[in-house]
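J.: Structures are listed in the sections that come next.
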Structure I
Amino acid sequence: MHARFFAPDAHASGDVVSLPDDEAEHLTRVLRLTRGDAIVVFNGRGLAFEATVHRARKGGAEVLIGQPSTAAPEARVAITLVQAVLKGDKMDDVVRDAVMIGVAAIQPIVTARSEIAASPLARGRRRERWERIAVSSAKQCGRAVVPIVFPPEPFEAVAAFADDRQLPGPMMMLVEPRATTAAVPLGELDGQPPREASLLIGPEGGWTPREIEAASEQCRLVTLGGRTIRGDAMALVAVAALFAKWGEY
């Protein structure tokens, strides 16, 4: 299999486009590819092409776009993952796995029990890091789409986003079974797949009662069995369960 590269300017066969700096460095310094070598490129918006290295030099690389190439199919249900930011590097794993499993977008949120505030996230340029991880994961799993990673927002913004249709419905909030009597097991959801949906997943310490109450006005409260699952694994497990429920597999 040919190496895959992210080329956001790839639109049509016959074009010569430059690779982003980090992609060019991977092509020239890591893989040491040269003019004429065959590769595959994708533009992050659903198009993938066969291509050849047109020019590879220190500080940059250009590729000649060839015929369209088949990429991994996108999920039938476009899921937006609304994920409470996790501490340390755990959020990196969530972004990597969410892209791999097939989510359409990722909205990080800062909740009452999140162990990191919004300002350190901005100073640490965490969103830019997550965007790079999303590209890397798309390259690895064969997708031609790179899910957008939105800027981190406070939990209170979820309701406004839902009202403004920035978060697609139906909306589901994953809660612990003992957190509320209003929740239903994921297995009892309607098996008819929607066109799109949003899934809210909380931090390591879980949602507060106030957050659950506030979200219950717009979200279906859902449980996923009685086992305790790590915060950095919950998104992968929950999205996989939803896809199985909706016949994705």
Structure II
Amino acid sequence: MTNEQLVAQYAATRSAATLDQIVRRNQRLLHHVLKRFASADEPYEDLVQVANLGLIKAVQRFDPERGVKFSTYAVPVIEGEVRHHLRDSLLLRQPRWVKKVYGQIEEAVGTLTRQLGRQPQLSEIAESLNITEAGILEVLNLYARIDLHGLDELPAEGDALATADRHEVRALRRTSFALPIEDRIVLYEALDKLSGFERKLIYLLFFREFTQGEVASALGMTQKKVSRESIRALSRLKALMTRKVF
């Protein structure tokens, strides 16, 4: 049976065995598509799984009325699935501060759009977030570049497009009782280098403002241990900081 006949049979029966047969007989096509991603910084086995997901989607969406061969239709579907996976992987590897600032930008755009009844200008977004226009653009341009690479040419490992330049992201003005964005970024970067336990201690004590007794109860340890471990975590955090912010 041809691919087209098997896909038609699957469409009529939704047979798992038929779907498995289609997937197995099209592995050569799948590996042919993956040759285009030879420079991707991802395990090949992971890309094979993603490509197989794209192949299954192609089977489920194929319309024989379009008059094209299944393989012709499947290639761009598989390729698109791999590109979206690589794009999402690049986004997930971004530092916490980049994702946080991007989320704040998205939220501000939504809020300002509702308030103004139009898309906000860059200056309005910057004013709302107390971040310079250059800083807003640095983060937005990073995401735009990743989107473009997800659809066109993927950046090589270690490419300058890998992340945003934190030195471009600065506060418009100083405010009382709050760290400016550039100091918060340094703090976030240092926090990311701590162990999960150390981050949890600092988060509970200084972000949630738990007492040492409350932290001890939440983590199932003595207050004395909380005190000792928090001093150790803060000492390590300060050692990791490249500039003094407190």
Structure III
Amino acid sequence: MKYFVGIIAFYLLILNGCATSKGGFNLFTIEDDRKFGVQVAAELEGPESKLKILDSSRNAEVYKYLYKVRDNILNSGQVQHKNEFAWRLRIVHDDSTLNAFCTPGGYIYFYTGILKFLDSEDQLAGVMGHEIAHADRRHSTRQMTQMFGVQVLLGVIAGNREMIKQISGALVGLKFSRNHEMEADESSVKYLCPTPYNAAGGAGFFEKIQTLGGARVPEFLSTHPDPGNRIQHFNEHKIALGCQGNSTFSSEYAAMKSKLPK
């Protein structure tokens, strides 16, 4: 059996090295993404996790608001795996961290730091669309194939708890390739284009980063395209797709922010 697994791993490594598509080679299947997402969520929200997840019953209005934005994105008709992934939301109580991420299988996490940093619903939708795209385009498992190698991911698929735990922690601060980031930006615009939102809402996050002079640039942006280039790309892609929506829903967003815990 070990010899057989070794042969599989060897050929998968060859395939990985020869992959030329923009997305890159992916060892995981859609079903693997779903199962892995459940396992990662259990680790991130388990008793040993350092993440402080806001209770959904005590913060029902905030969760309801985020789910409304999520539904607007999912119902755009543009999310490829809308009916295959969970698309479940959790809020992490950490005001000092500007971060959001989405695991394989569609488990979405927003830190209170980024929720308080943003100014409008279209900005939230833009960031959420970007994170949804990483799962929908299956960037995480492609990136993991490159980072951890085939043998480790074969262990994950087989249910190795220690390997799952190791990779779960890495997903919180996972740095995507430039191609993956640009594809997620473009997908965010595509998801928002059929909605009333300003489809380039994701650019608002980078505009705020620019006004701060980089003082609070999140670590996950440190190796990625310059914020100015990404702002331009968001706006150009909106024009290229002919998106008509321009609503920001700033007052509604301000009302939601006021309900976040101090």
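Bear in mind that the values in this text are calculations on the coordinates, not laboratory data. Note that this is a predicted model, so its numbers are computed, not measured. Cβ atoms are built from the backbone, for glycine too; each structure is taken alone.
J.: Using Rg/Rh (Cα atoms, Kirkwood Rh) for the comparison, can you identify which of I, II, III gives the largest number?
T.: For this comparison of Rg/Rh (Cα atoms, Kirkwood Rh), the top structure is II.
J.: When mean count of other Cβ atoms within 10 Å over residues 65-72 is computed for each of I, II, III, which one produces 17.6?
T.: Values: I: 15.0; II: 11.4; III: 17.6.
The read-out was computed on structure III.
J.: Have a look at I, II, III and say which one yields -8000 for helix-only ellipticity at 222 nm (-39500 (n - 2.57) for each DSSP H run of 4 or more, over all residues; to 500), as calculated.
T.: Source structure: I.
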